[in-house]
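*Asks:* Below: a set of structures, written as structure tokens.
Taken together, the values in this text are just the output of simple stated rules run on the coordinates, not laboratory data. What you see is a predicted model, and the numbers here were worked out from it, not measured in a lab. Cβ atoms are built from the backbone, for glycine too; each structure is taken alone.
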Structure 1
Amino acid sequence: MAIMITDECINCGACEPECPNTAIYEGGIEWNYSDGTNLRQIELEDGSSMEASAEQEPLSDEFYYIVSTKCTECIGFHEEPQCAAVCPVDCCVDDPDQPETEEELLAKKAWLHAE
């Protein structure tokens, strides 16, 4: 399951540099799939595609946020999610709306970092 940042976030920014997938962004900052990955094109669910570098709307304007489609819970990189390990207020928690198995997280890692 992907990690999410709750509204208890104090915007300290400790989590952002720890993410191996660059899935964490400051509130109000646009994101894209190519940040920290090897992605160049993204195939969308409707069969169309887009440039991975295309800027996406921020998921939060107030707090740091995690893009769930880029979050692998640090599987394949570390023993535990690094954002949760460094968060001083424990606001990096499992996202109950994004259940994923270890196999799914490893497949996502392979997709994000394919050569």
Structure 2
Amino acid sequence: MAIIITDECINCGACEPECPNTAIYEGADDWRYSDGTDLEGDLVLPGGKSVNAEEAQEPVSDEIYYIVPDKCTECKGFHEEPQCAAVCPVDCCVPDEDIVETEEFLLQKQSFMHK
């Protein structure tokens, strides 16, 4: 499952540099699949969605830091635990109960983004 940042976020930014997939963005910032990954051009994500890696995407939140679910792997393949949750001073980086993914799928996403 992906990690989300709850509205208890104090916008400290501690989580952003810790993400190995560059899946965390400041509120209102556009994001790209290519940011911090090896993805480029038109491609099909492991979940089947067709995207262009360089195309700017709408922010998930306009007010607080946010995590892009398609890029979040809970740090699988990099660390033992989600680094955003490990450094968050207010414990607002939590599992997203609406996006449940197996460890196998998270590792597949990780290897897809970082060839």
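*Asks:* Can you say which of 1, 2 returns 3.1 when distance in nm of label points 7 Å out along Cα→Cβ at positions 27 and 43 is computed? Could the numbers behind the result be given before it?
*Replies:* On the way: 1: 3.8; 2: 3.1.
Derived from the structure labelled 2.
*Asks:* So, one more: Work out which structure the value 2.1 belongs to, where distance in nm of label points 7 Å out along Cα→Cβ at positions 67 and 91 was derived from one of 1, 2. Don't skip to the answer; put the middle values down first.
*Replies:* Details: 1: 2.1; 2: 1.6.
So the calculation was done on 1.
*Asks:* Going by distance in nm of label points 7 Å out along Cα→Cβ at positions 51 and 75, which of structures 1, 2 comes out largest? List each step's numbers first, then the result.
*Replies:* Details: 1: 3.2; 2: 2.2.
The structure with the largest value is 1.
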